[in-house]
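Just so it is clear, none of the values below were taken in a lab; they were calculated from the coordinates. What you see is a predicted model; the values in this text were computed from it and never measured. Cβ atoms are built from the backbone, for glycine too; each structure is taken alone.
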Structure P
Amino acid sequence: MMTGRDRRMRENQELFRTGNERIGEVARSSGAQGEVLPFLCECASDSCLDRIELTISEYQDVRSGERQFVILPGHARAEGERVLSDNGRFQIVRKEGS
């Protein structure tokens, strides 16, 4: 069962994911395919406004899984997230459960 706090954290992640998807759309339509762009950290923290520099290709890799999010190293929650990959610049986490 999801608590109110869990629900808010999930909403934060979804909000940043939506913003990042928009950044990706604009970049693709403007031909910025190989450029490094600032994406938002999609961690569950409601106070995180950190940016992660990714190429469109790197961001598309994150989106290859519906429950995957891109975060800065050290931003993963101990509960409910599993780090799938870590390249030192960013981590891809999978949201477990619900």
Structure Q
Amino acid sequence: MDVEERMLRFSEEVIELGQAEGITREQYHALVDQVFDKPVGEVEQEIGGVLVTLGSYFAVTGRDNPGILYEREFSRCETPEVIQRIRRKHDEKLVVSSKARV
């Protein structure tokens, strides 16, 4: 229920998707600098931007049913083996949070 941790995990997934699509480390570093050089946005507008951009990604890549991908991944993540692996990875993961676990 930690917003900061959820945002970091969401960002991680987005970066992993970009990596799978061929985006480089250097491009992401430049993008982070570009974003943090701008004024902070409003949360609800930024959520809208995330959703519009995700929809555009689906259109450009020819994927037309995000619900199927969501259901497939959600079902996979609900299996006991995956839940255990996720929890283990979570505990082992390098924490980039300001509320780092000890």
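Work out which structure the value 0.4 belongs to, where distance in nm of label points 7 Å out along Cα→Cβ at positions 20 and 52 was derived from one of P, Q.
Computing distance in nm of label points 7 Å out along Cα→Cβ at positions 20 and 52 on every structure in P, Q gives 0.4 only for P.
Match the computed value -11000 of helix-only ellipticity at 222 nm (-39500 (n - 2.57) for each DSSP H run of 4 or more, over all residues; to 500) to one of the structures P, Q, and report its label.
It must be structure P, since only it matches.
Which structure, out of P, Q, was mean count of other Cβ atoms within 10 Å over residues 44-51 calculated from, if the result is 13.1?
P
Suppose you compute P(r) over Cα pairs in 5 Å bins from 0, in percent for every structure in P, Q: which one lands on 2, 9, 12, 22, 22, 18, 12, 3, 0? Present the calculation step by step, with values, prior to reporting the outcome.
Values: P: 2, 14, 26, 25, 18, 9, 4, 1, 0; Q: 2, 9, 12, 22, 22, 18, 12, 3, 0.
Computing P(r) over Cα pairs in 5 Å bins from 0, in percent on every structure in P, Q gives 2, 9, 12, 22, 22, 18, 12, 3, 0 only for Q.
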